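Before anything else, here is the set of structures, which you'll find just below.
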Structure 1
Amino acid sequence: MSEQRPRIPDFKRFLITGAVLGFLAGVAVSVTRQGPPNYSATTMLLYVGVLGAMLGTGVAGLLSVLLDRSGRSSG
């Protein structure tokens with residue numbers, strides 16, 4: 001009988017997917033909201049998009065670590 005190894009999440013894919021989804025969410029927020037008058041629409045889109053990408057990467061990283069820990073046996 002072969003021993004089954006636990007499934008380990010692919011961290012790179014999680015982080016890239018989180019960054020892309022976060023960027024798209026940030027872009028969607030910046031398009032639907034009115035920004036400050038001293039910023040252009042493009043600047044607002046990029047700032048909020050990059051902020052969303054950073055938040056999405058962080059959330060995806062936490063999720064992948066939690067999935068990695070839950071997939072391993074404790075003893």
Structure 2
Amino acid sequence: MPVQVVKKEKETSQNLGHRFTKTVRQSGILLELRKGRFFNRAKSDLVKKRSALKRVEFKAEKLKADKLAKPK
């Protein structure tokens with residue numbers, strides 16, 4: 001999807017450049033290119049499972065700590 005910006009009547013080149021960079025940022029093209037710059041391996045099922053279990057444990061610890069905390 002190409003980004004196209006046409007110069008308006010009586011528009012300075014600085015304003016045109018600013019508008020172009022703004023449209024490029026909003027389109028998300030640069031983010032997609034930067035994501036594809038390096039290869040990221042997909043996480044294995046075991047790693048996903050372990051991280052989910054850690055999240056559950058941390059949440060339980062936080063709830064327990066909140067319950068044991070002194071009332072304000």
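All of the numbers you see were taken from the coordinates with simple rules; none came from a lab. Every value quoted in this text rests on a predicted model; they were computed, and no experiment measured them. Cβ atoms are built from the backbone, for glycine too; each structure is taken alone.
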Value 2.2, calculated as distance in nm of label points 7 Å out along Cα→Cβ at positions 17 and 49, assigned to which of 1, 2
1
Entry that produces 14.1 once Kirkwood radius over Cα pairs in Å is calculated, selected from 1, 2:
1
Check the numbers for mean count of other Cβ atoms within 10 Å over residues 41-48 across 1, 2 and tell me which is largest.
1
Entry that produces -21000 once helix-only ellipticity at 222 nm (-39500 (n - 2.57) for each DSSP H run of 4 or more, over all residues; to 500) is calculated, selected from 1, 2:
2
Quick check for you: by distance in nm of label points 7 Å out along Cα→Cβ at positions 9 and 25, which of 1, 2 is greatest?
2
